[in-house]
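What follows is a group of structures, each given as structure tokens.
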Structure P
Amino acid sequence: MNAPNDLADCTATTLLRLYRSRQASPLEATRAVLGRIERLNPILNAFCHLDAEGALASARKSEARWTQGAPMGELDGVPLSIKDLILTAGWPTLRGSRTIDRNQAWDVDAPATARLRESGAVIVGKTTTPEFGCKGETNSPLTGITRNPWNPAKTPGGSSGGTAAAVAAGLGPLSVGTDGAGSVRIPAAFCGNFGLKPSFGRVPAHPLSPFGTVAHLGPHTMSVADAALMMNVLKKPDARDWTSLPYDPTDYTIGLEDGVRGLRIAFSPALGHAKVHPEIASAVASAVKDLESLGARVEMIDPGFADPLEITTGLWFVGAHTIWSGLTPAQQAQVDPDFRAEAELGAGYSALDVQRLTLRRGELGSHMRRFMQRYDLLVTPSVAVPAFDARPAGHTPMDPKTMLGWTPFSYPFNLTQQPACTIPCGLTSDGLPIGLQLVGPMFGDALVLRAARAYESVRPIPRPDISVLR
């Protein structure tokens with residue numbers, strides 16, 4: 001294969017092929033990515049911390065290993081980033097908050113960071129997040145507003161908005177996000193990436209999220225193959241996470257091309273209750289026809305549950321209040337008004353309220369376990385609306401509807417802990433990405449990747465025209 005004109009446009013899988021054939025090197029790829037970041041980050045505000053010198057040093061070590069024919073791991077030399085909720089030794093993890101003291105020892109890697117280092121990846125920096133990952137758009141008093149590479153006037157979504165914007169714009173082909181109510185899938189859908197929320201516990205975490213067992217870690221990538229490769233690394237065990245699943249030694253890249261022929265797919269255009277933008281509804285319906293043409297057996301059917309928004313936001317607000325309660329009055333005075341509003345709402349829940357919400361969540365999880373016995377996959381839109389205007393923190397009074405009412409397809413599957421991904425399935429008339437969501441049975445992560453790859457084979461993931469960004 002011929003080396004591309006700009007290594008910053010390459011997927012991780014392509015870069016690794018180029019390294020093996022010596023048509024490109026980790027140092028060249030890292031320089032290309034750093035150059036792209038230098039040009040575009042002032043526009044997009046995707047990175048809150050960049051370590052160019054450290055990345056270049058890491059790339060030189062990787063290049064020496066490749067020259068010797070001895071790469072140290074599956075991602076050796078691939079430039080990538082880490083969301084600023086995830087501990088990264090040597091760098092501050094400020095969580096989008098002015099309440100975090102950057103002048104402290106930062107000597108611990110979270111499991112995801114540790115596994116990526118062990119694979120030889122070149123970690124270039126940390127990506128922006130709203131304060132404590134508290135919402136589905138990326139703005140904060142600490143880092144300001146992050147913007148969408150398809151149109152900088154629009155939000156990239158959140159809370160992994162910096163991660164999604166970085167991958168879409170070629171500021172590194174891989175990044176790690178978190179997803180507590182859609183925070184991988186919302187921004188991946190808005191920015192036109194592939195994003196995967198694995199089964200809960202498949203990717204170990206430390207420390208565990210104060211928002212509880214809805215919080216997952218997962219990859220944002222330029223391609224499905226990249227996500228499979230990255231998952232092979234991220235799902236390796238770490239004893240610090242007592243909620244993590246037993247190690248799955250499966251190689252997710254094997255069987256990725258097996259297609260969807262014969263799979264039973266439930267197609268729910270609105271989950272029985274959602275209002276969906278007409279262009280999104282049309283694009284998703286067309287994508288489902290593509291899956292049928294690939295041999296899947298599709299049935300239009302709703303899974304049969306009421307909107308669980310009240311469950312999600314109730315548990316979420318209690319989590320926000322938990323964080324808030326650990327802050328000093330001086331720190332509380334510095335927080336994002338959206339986070340403050342969530343915490344204040346959380347203060348109104350009693351222990352009995354939380355227990356009742358937890359029981360309702362259990363009923364939903366049981367319902368979906370039974371529903372998925374009849375189907376291999378559930379297909380829905382990823383988000384009900386296209387990317388909306390990028391706005392400052394505190395722009396709208398906070399309540400359940402303003403927080404998550406526009407993304408009714410994401411948070412149910414945090415409650416149920418099922419694997420779910422988003423993959424682009426078209427553009428709106430305004431040129432904004434539309435996402436198709438594939439939801440698998442619990443522990444069916446490899447199946448979700450396989451189905452997404454089948455769709456990608458007929459509808460490749462588009463890229464934004466970054467030449468027009470000013």
Structure Q
Amino acid sequence: MAILWADIGIITAFVLYLGAMIFIGVYYYRQSNALSDYILGGRSLGPWVTSLSAEASDMSGWMLMGLPGLAYLSGLPAVWTAVGLALGTWANWVLISKRLRNYTEIANDSLTIPDFLNNRFHDRSHALNFISAVFILIFFLIYTSSGFVAGGKLFETVFGLSYIVSLLITAGVVVMYTFLGGFLAVSLTDFIQGAMMFLAILAVPLAGMMALGGIGPTVAAMQSRIPEHFYLFDPAVGSTATVIMVISALGWGLGYFGQPHILVRFMAIHDATELKKATRIAMTWVVISLTAAVCVGLVGRVYLPEMLVGADAEKVFLVMTQQLFSPFVGGLILSAVLAAIMSTSSAQLLVTAATISKDFYKNFVHRSAGERELVAVSRMTVLAVAACALLLALNPKSYILTMVAYAWAGFGAVFGPVVVLSLFWRRMTRNGALAGMLVGGITVLVWKQFAWWGLYEIVPGFALALVAIVAVSLLDAPPSKDITDHFDRAQERHILG
């Protein structure tokens with residue numbers, strides 16, 4: 001009877017949460033008839049929704065499961081990944097957000113990153129759209145699949161359901177409100193989910209330390225039971241391997257410049273001057289949340305000694321929640337995991353749908369397609385991509401963080417250098433952008449297969465893409481006056497705005 005009551009409490013919390021999210025999707029269904037509404041919400045977001053939706057769509061299930069699992073297995077070295085992510089977040093908000101918001105409006109009111117690149121370089125061949133669409137499909141399939149894996153592990157651990165059934169439940173909910181409501185629904189739910197994730201990631205390590213007797217006894221227990229977890233640099237691996245580890249971990253920060261589902265939040269804010277306020281909100285959320293995520297793994301290693309092995313270490317947040325809280329409260333906290341999964345997966349599905357409808361279908365299949373037709377294509381794309389992601393997620397032993405790292409590197413190398421230089425370098429050309437995207441994407445795909453020197457593939461991918469953009473642009477004819485005039489207008493607006 002106790003087990004039944006526990007299940008009822010958790011189920012009640014989940015149903016209340018999921019019901020609220022689906023209601024939001026249905027509510028916005030009738031307000032998303034135009035493609036600009038469905039993809040970008042009519043550029044109507046405020047600073048709070050912009051910041052929390054950006055971070056919620058960024059820090060998906062991997063923050064509540066993948067990063068704590070890494071800290072559970074490796075200890076303090078997980079801090080380097082958190083530092084890289086925090087620095088990358090800060091740089092993205094400070095250097096990119098305002099420039100991108102203003103430039104995308106000047107560049108023919110661009111709705112997507114591929115659309116912006118196409119308009120930025122006046123690419124009549126739409127080669128940039130095509131290459132962008134290919135890489136977005138490849139890497140978002142992997143990224144979305146990682147979210148479904150996290151959802152599968154969540155329902156499997158909490159309710160004892162089969163992994164396949166758990167996958168179907170996760171995908172069904174995500175697809176439903178993404179399919180119905182579009183960008184406004186996704187952004188509003190991301191705001192709610194970001195708040196839930198923040199409270200949950202704080203509650204679990206604090207409750208764990210209280211159960212162990214407080215901060216002092218918890219630290220003492222860590223030092224006595226797992227002293228090797230307190231080395232920021234593992235002396236056993238040697239100096240070369242340590243340097244590569246630190247560079248790879250910090251390299252996560254480079255990925256932010258190229259994540260379409262995060263960059264699109266910058267484009268959607270109503271007033272670019274509000275981005276300073278949004279930056280402060282976002283950085284507070286990120287620094288506290290990443291610190292707490294590492295603490296979950298460290299505290300969990302003492303609270304759950306030797307219980308979780310391999311990929312199961314990514315369940316440390318789930319298991320601690322079940323053991324530390326009452327069924328209903330635990331259900332609300334576990335709903336935050338589902339919130340994290342839904343926020344990122346929905347954002348990724350929406351960006352993929354926008355790319356296929358606006359950047360591929362509109363340019364290569366049906367140039368005269370109307371708004372309603374493009375919205376319909378977007379919604380059909382959501383279904384198709386979700387189905388493919390489900391197939392990739394069928395292996396329950398997949399590491400969430402490993403899948404995220406691969407997709408993160410792909411987007412960071414393909415779009416990061418191109419976005420940064422397109423906003424800051426007047427001399428950049430279309431051929432330079434094409435070269436950078438191809439070199440960055442191919443480098444990541446190849447490097448991942450060989451894992452040379454153990455270096456995270458985003459580092460060589462980003463660096464070689466930068467070199468390719470600069471070299472090809474300098475060898476190419478200078479951009480036309482129309483292109484440079486648009487660039488100058490964007491710079492002037494950035495300074496004045």
Ranked on distance in nm of label points 7 Å out along Cα→Cβ at positions 427 and 459, which label among P, Q comes first with the largest value?
Q
Assign the value 0.60, calculated as FRET efficiency 1/(1 + (r/R0)^6) of positions 171 and 403 (r between Cβ atoms, R0 = 30 Å, to 0.05), to the correct structure from P, Q.
P
From P, Q, which structure was log10 I(q)/I(0) by the Debye sum over Cα atoms at q = 0.11, 0.12, 0.19 Å⁻¹, for residues 123-258 alone = -0.79, -0.92, -1.26 calculated on?
Q
Looking just at FRET efficiency 1/(1 + (r/R0)^6) of positions 115 and 163 (r between Cβ atoms, R0 = 30 Å, to 0.05), which of the labels P, Q belongs to the structure with the highest value?
P
Using FRET efficiency 1/(1 + (r/R0)^6) of positions 275 and 379 (r between Cβ atoms, R0 = 30 Å, to 0.05) as the calculated read-out, with 0.95 as its value, let me know the right label among P, Q.
P
Structure from which 1.6 was derived, distance in nm of label points 7 Å out along Cα→Cβ at positions 83 and 315, options P, Q
P
For helix-only ellipticity at 222 nm (-39500 (n - 2.57) for each DSSP H run of 4 or more, over all residues; to 500), the calculated result is -11000, so let me know which of P, Q that is.
P
Matching 2.2 (distance in nm of label points 7 Å out along Cα→Cβ at positions 27 and 371, computed) against labels P, Q points to structure Q
Computing relative contact order in percent (Cα under 8 Å, 6 or more apart) gives 32 for which of P, Q?
Q
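Bear in mind these aren't lab numbers, they're just calculated from the coordinates by the rules spelled out. Quick caveat, the model's predicted, so the values are computed rather than measured. Cβ atoms are built from the backbone, for glycine too; each structure is taken alone.
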